[in-house]
Structure I
């Protein structure tokens, strides 16, 4: 019997292309390149070359293929079913995993996997994170519960060797993982297969080597099969055109050799994760978070409503698809060309209009069906959270002529509470035409509370206080001191300083959408006076609005690039102010009945090439702080900022999901 030849290593060459919905081209450009120029050629190559295989990532692209070219789609279905094409990743769109909320990441997977199962009749065992800017620490749980067995990723691994390991999530869930040491282009240059194989071998955990052969919007190479044959003639290792599943099944057999790693994959030691994108095109981040929250709230109450009258809005699926586009790894980080974001703005407008209609419609339906014969109120406050909430609420009201003349308080069953009338207008008979009011509502979890307007003062205990003593606002929770000259604050709780600042910092910006860069090494200017000598902040107006429920400090500040004299400023007061390029409006809101302080800063900026930040100094005396991650929390090293910069090699800028604690 002839003995089967044994090979030193088995190399899995995986032809693929990485799909971007938008980035340096428009969405339509990418459809044309990926469908007409890439996938059509892939199918042609599969028909001509029985040894060729290919990887496709995202179902957003496959949906479009089915719409435009049904016959091409049928051929892709055939090759998926006979395992010549593997769908890896399988998300609707490959999401950024650090900025969107956890439920958004799950919907990317759910929409994508449902499409794959329905159209191709297969599951997706491999999560292929080819380009997301780092991976959050709870993804092992998210991926395993979503049906993935394996993970291959390109960015953020803090250790290069071995490239295969077990990644453990915050809850202890584990997934077999592979970090791409040479990125997803390791096998792209067919003339360097041997050179790159040796590099990959040097960091591999076993004798099974994954070599991705592709890049973003890259045409299939018809000479791939011949290049593999030539490699095998010269090497005592064996290379084959393959799919990720074939590689991972063999890695799984060697699972005992793999080390365990924990924590998020957000290191720039071996690959870029672009931390400064957390603030690029900030309007995208704000819009995504706003409409994620609104859609999730709508979904909860729509589900409750469907139990009452069976109505559930079909439009929610289309709303989710708009969210999933915004969460794409080149959309929400804001790193694409300007014209590419027209699609994102359209999606934001769609969500704004659709949710503005659907949410009140569902909430009114719940009230109508739940109220029965009960007396209706004037105001209904809903709480979409799973715990009771006592928090500040503002609402705009409109009245018929002659109906309401004053608002003194609100009543809910036996509870009577104070109210603040923020602004109002009247009819000629002095009755109220409209009013914006604010109050503290205490609402049960995933529930609502009904209030009636009172035209008399409420009967309620006033055992709390809020008062101003000099330049200090005191409540039972905090003592906040402020400087009318600079607008800077100091907050004390239980006789201990918890933070100070609210300080504007203007920094030079010579970087790009991926990285903040500066040449000065110091700020242009801070409100406390640091920075270059020529410019200066100038407080224009300062006043405090008072109501029974809160105090609102208002500061208007202008920044001038030149004040004179700019030498001997300790002795000489400024006489001339020139080149006003930035105006700021600060509001600091302190509440009587809730332990909350709001810091709101509005900016009107005409200054070129700058970055503006607001700085708070805290009493953090630990080396770490805690912040929210998707479906969990994570401890991170405290950022050690120099003025205007940070130590790149030792400390990082991190995106925090919604809250931090220390």
Structure II
């Protein structure tokens, strides 16, 4: 085999560079080639170059090297790039960083800077530095491709990005010119291509370089996940990768050399070849599957060379989008409860669960009705986990927990610049996050008329438009909503849209209150004692009192009482130790899981100022009792009388913060501020410790 080896010569200015690139070529082509270096610094080039292929470092030394080539060698000018590691080092630098780029010569420093900018790293400012430079720039950071010995001593931080590596285009050209292109599909080459940053990022850019050989393009496309079909200017297929083979169900040997219009008439090759215009994101049917196809013409200097189609199964795109959405959402948006977690042996709860299980099989909207604390979200999660959507997202939001404008942006998302304070790049809305899954709208009766109209439009069109956006985004979402209010009454009063009510109330589910299923109270107590690690027993009189209680707070109220008793540390609980006598104080602090999370975020954010926020809430509660709305001037005067040093500006900021958490409502003009019901419960919760 040694007699058949191809000989490659690597011509450079410096020996160390030649040795580096010789090793790269040898490691990839192994037994098929011999590689020899020809350098100017050690004068080895002067012996002459006799090789099958000469790889020259750059155009700047081409003329100097050419006179030493003694036969009709193939010639390649090196294309170089960065390794992924070096690329990431530069990418991690902060926006606006100023640094020197140090290399062995001015030309090579400028060439390296050009490469870095070409790779898209334009967030930093680079200045070339080299040994002969007369005046050094005043900079603390130096970036160098393995030439640390030339970095000035004044530099505080040196970032070595490693030697520039051979770009995939250069490697491919070497293989094709030597007839070794069959090696390019081996794992060794695929791994190498993955380890570097290609000078040409996108497929379209790769296709746009008309000097690439067709075989080079065909081999490169084998490493892509998308199906790729390339045709020449006459519509004959010359490139067809493995992914295309899997999607189109035609073997490569049958396809290559055939006309695309005969095999794949659904793909608009003819249109693209005649118009020179791309056809993007078209959905076609292939073997009964929905396939998304994009076709681009290959044009250079107004000359048509062919076209390429990128094909993907629609189901694969959906799965990828689902995975991305799953990464975007928090754990709290996952449904963790199932029907087995809904406890109770009563006929009413069994009937309710059976109805809910049948509803789960449908995709129609469910409206869960029940008093506060009956477990509406528990049922919503169980329905989701029993449905065909169980492997997708369950996204929940409390419509009463957020102000209208914030709730709107959460539900529908927004584009960058949609309003003051909008995140850069915009934000995906909950409808988009819930795509293919379930969106649970708790306390739907609290939704404003304006948002009701937007919600109705989404349900009708199955598409959502972000705030500040101009395009509809298709969504496939199952809606489950819940309320403790009489929506029919709200419709009659003009507070809830009738058309939206009928859209939501396709499958109505009523959760029975605890007082209607008192036979479930004792089994629930047993389970809750385990949950809260309660080591107590109830006396017969205490049991009787539990059974006689009216349970206006339902299962949540029962849970709160059992949690309270578990922390008393008593072995036996009689009726005198039950907290039923202090109903008002106890019921005022009933908080659901969403509300507790809101309070926890509030406490963390304003931990060092909590006393001040509690003071403002207390004064607003006092004003509420006296049927007065307090303005910041009134609160400022009260604070001064009590020896608290708060400016009106500070009070204004506190009120705005409290309103953002839905604890107060600020009225326009001189209307003052009123504490909300949620604000009163938060105050009670915070002051009780």
Structure III
């Protein structure tokens, strides 16, 4: 079994490169490589919207706070770019902008935001001619999403229920778990007239989507029976209502996870992303729904990829964006599924999302092995994709390690895929330490784009002389329904053996020092990290576990998605096999652990309760002499969102690996950090 590169298909790409500028805290040496402080200053394009004429692109640019000064989430500003112009124009930079859209027939852009003086998020509008953004809709509980009707007047929006609880009679009030929860409701309003109070859409439960049909004749709704996260994931129901939102006309015959909805231009059909059935772990299948009776047809059920996005381009045609392995594909498909053709095939930048105008103009959010997400423009006449923005010009002065797609074969002949980043100064014949980076989910996958973040070592590892390996083990998305389900009812079984097999191939190929293999990951990837540090402790010399699972029995009872766990992962109730679930838990093997383990967790995590980290920490600390440390992040949940918390995590992760894989420190890394320093060696 040899480690082989996945051959890229020939693909013509035009990428516009703009001259670089220096990053904060960066010297001019191109050999320096990427540092944690530079990662903390990366910017990226997130949302995009294309004007109906196809001439202008609106996008949001996400900017992180300086972690040495402010511990707060990244904020997004609104930019507009004429596609024939070399420059973007900042439109809104004074508040955090989200949910951008061109308002039909109004020559304006709308978005959700909250100014410093505002108490709740509202809907704002700004003219394409510029000027100040003005708030056009407020709601007592804030607005979470919205959808314009084609006339640009009627608006459907979502907001938390306005029902209020009575004032407590005592000076203290407990919280009742999973009771008295606030539903998200749907509302309709006409913004062309004044004094027109919103009208609530009459459906039970929590509403998560509301999409107008052509000519405002009908409304498609997606709602869950309760606001519980489990119901959001597993039990949303699609309904078609009358234009007033008062009467349910059709209920859609679909069960399982649900993605976006969109009406066909003639109003006879809906397209939607969703699971193939209740056991499909991802809403990655494309379905067509009859608006007359709610019947559903899955298109291309044997497609060995994952549909990520779609858009109607005619009454019987859609354009789609899909993942296939570690690549992306943009293409067209007929509404009956009989014909499916790629427009932009595998290779080139990884396409994350798109928008298309009626004239055929297409823009993308895309990233690349050499940069985070940027705005791209597809030129159909030249069959090329042009990069329009360069949000981190200083990256051109940072040396980056080579990144390539790889494959290997498991013991049962299953072919696996992944990605490998080389050490910055790689020398053939030399063996290097390795950081194995495991994705969560497991219904997720790594793509051949930008792979570096505060919790994924990527190019920071390359700069520190590591190979960094990103395995897409069985159960990952991007390879069809069968592959996505292939890890079910076998947690920590063949799926994690796939990871070990990939590491073995790297060692066998002479790239990696078998005594210097590390592992890290968050959520399900944290579960894998705990498993490698205990069950396979003889194979891994260091681990960094983030918001991970250590005890499958207590995890089920403390998570906000116990049914999702049963339906798309375990496929068996824990009370039918307590011993089996225990034996698939890292704590079961903690007594044999010799892998130094850094465990980190957000104190407010409801997905994987922090108790999971307490348990593994206590088992290893009590039963062994192996170095173990538990770091908790107040105010953080299932992953860190605030700048300083992310930077802190990043430095601790890299210091742990440098100590236990490279021996750069005599003692365990200090518990305190000097945040002004970029060093991960002290």
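Since every read-out is calculated from the coordinates, none of them should be taken as a lab result. These figures come from a predicted structure and were not determined experimentally.
Assorted remarks:
- Which of I, II, III yields -4000 [helix-only ellipticity at 222 nm (-39500 (n - 2.57) for each DSSP H run of 4 or more, over all residues; to 500), calculated]: III
- Origin of the derived value 32.0 (Kirkwood radius over Cα pairs in Å; candidates I, II, III): II
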